[in-house]
1. Assign the value 5.6, calculated as distance in nm of label points 7 Å out along Cα→Cβ at positions 50 and 330, to the correct structure from P, Q.
2. With distance in nm of label points 7 Å out along Cα→Cβ at positions 122 and 250 coming out at 5.5, pick the structure among P, Q it was computed from.
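A short reminder: the numbers here are calculations on the coordinates, not readings from a lab. What you see is a predicted model; the values in this text were computed from it and never measured. Cβ atoms are built from the backbone, for glycine too; each structure is taken alone.
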Structure P
Amino acid sequence: MTAAGIELRQITKRYGDARSPLVVKGVDLVVPKGTLTTILGPSGCGKTTLLRMIAGLETCTSGTLLIDGQDVTPLGAAERNVSMVFQSYALFPHMTVLDNVAYGLTVGGLGREECARRARAALETVGLPGYEQRRPSELSGGQQQRVAVARSLVLEPSVMLFDEPLSNLDARLRRSMREEIRALQQRLALTVAYVTHDQSEALAVSDQIVVMNAGLVAQAGTPRQLYESPASAFVAGFMGEAMLFDALAQSGGGVQLGPLQLRPARPLAPGAVKVAIRPEAWRVVERKAEAPPAEPSGTLPGMLPGTLRKSAYLGSFQELIVATAIGEIFVVSPDVQRQWVPGQAVALQLAATGFSIVEAG
């Protein structure tokens, strides 16, 4: 069994007195040692509060928090072997890069030469050798991000925490930096908890994703599990752009979605369900306009007939809106060569693994 780097047991948090509402409502969570767990969720769901409690910057109202098996619940931030990279980087503008990175060691009473040696090694690790004497104002956003990571690494923490670390960077640099953070985490076998609101960022860097909603864990699992098998309508909608459709689970084991018959991955009790379908799960084909628009069989077996309402070319893919018997459907098509025309008769075919069944409520 993999050891836990971070373990939360029924952690709660409220601000104010006992009459104030809980913002974190009994969270159980394990971050295995040497892995990266992303805490994902909408604004106000409690994810940053959870991270700050792990760091010791907020006290837990109740529950137990362990790091490397040690109960750190009563300990302050300085007493935990934890380091945090903030959204704003929080670099000292009057200090050189070397002094910024060495700051935590200096405050800890380490000798000046040893501080400088370890700070240079940390800068080498994040790819910034030769930048020691620059000031933060002389660095790009991505370079400042690396200095902030080096400042955390130099303390050799048991756990590293990242709070929206890429939100101040442009899209291309965000992509590059998330790859660097992931590569660094894997190379050094760091235990990392990483907060973001960006689903693609979470999918790209995580061993485990924890989706939070209203102070609770909605679902935890691997990126593939959360994307392909969401446990609820909330998770399905939050992890990408899944659309939800009303459907009926039948006694024979199938699910009726308009004219389509779906085969769920697991047995379902007969009754109302919802089907979550990702926009990239549909394949679009042309059909003759005179074909029956809602016929589930005959000329269009396994197809959902419809009419194209809108199309948008985005370089590597096209976005389509198709009106069908079950409502308007948003489709992402990799076929960029085809020229779609509004009003065109089309049919949609659903991939065998392109949907998941979630609760009807």
Structure Q
Amino acid sequence: MSESRGIEFRQVTKRYGGSDSPLVVKGIDLVVPKGTLTTILGPSGCGKTTTLRMIAGLDSPSSGQILIDGHDVTTLGPAERNVSMVFQSYALFPHLSVIENVSYGLNVSGVGKTEATRRAKAAMESVGLTGYDQRSPSELSGGQQQRVAVARSLVLEPSVLLFDEPLSNLDARLRRSMREEIRALQQRLKLTVAYVTHDQSEALAVSDQIVIMNAGLIAQAGTPQQLYEQPDSEFVAGFMGEAMLFAGQALDDGTVQLGPFIVHARRPVRSGAVKVAVRPEAWQVVAPGPGALEGTLAKLAYLGNVQELTVNTALGEIFVVSPDVQRAWHVGETLGLRLVERGLSVVAA
């Protein structure tokens, strides 16, 4: 069983400083299955980068165990773990050529020059850098520098590859293409990857598993679809995709009353007061009338592929994303809103 677990945390804690210092990571259990990509997601200060650094061996846990491929590495240093890390800054050597950067780790490990060059060229080919051998990092674009950093990690043939906010220095278009490349590479080579980001769309796009951290604890772990469609808490619902929370009432038959609507919970809920998380795309704009929630359009923004509406209603201010970009709405007009079931979940009592 442990062999299928690429990375495993068992009740791992971390504090910086003495025993009176606060815990940054508060006793977490975590499994990254071998050959899969897990994204660790959360707000600044939640402990996600500390968690990644503990996998790398750059930080030691204060208590608990860390296993890689079933072997206890808790007390081992970075060089003894067969783990490679791609940093946010890329950390390339400016005075070395691309191929010298890529083969650097092999050279210091004592691999022969011919073998190191062969492996470096193979790693560069895998990330689309064939022919860039003699370029210097300063001659490369941000995306190309990112690929050099990935190739330099891949050439070491690590058991585990770690990414720390790898795309944050790139513009939006390049970020999208690079995350697709990283995902394709991970799947092709069957790499075990832990990937830290604060970008929800990035996490949804690349992950087999997403782990959401909050204040040093794991708030929820699961597939992208599970976290988006079945959040366990207000925090997870709000963090994944701008869900708004409304007060509702769970009825004896298992349905939930939300204003004029009766909705179905995805999992059993006790009757009584509940919170309902509703994502912007769950609202459908209709003509005012029976069966609709009426409201006044307070704000309007055209984004090309969608329009964003803010509507004042009896339930409060509601944020709506509508795919109807042809319609000309006007601030102050009365709208009707209906709910579709997708993008809606009951998260808390």
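1. Working: P: 2.4; Q: 5.6.
The structure behind it is Q.
2. Details: P: 6.3; Q: 5.5.
Value 5.5 for distance in nm of label points 7 Å out along Cα→Cβ at positions 122 and 250 corresponds to Q out of P, Q.
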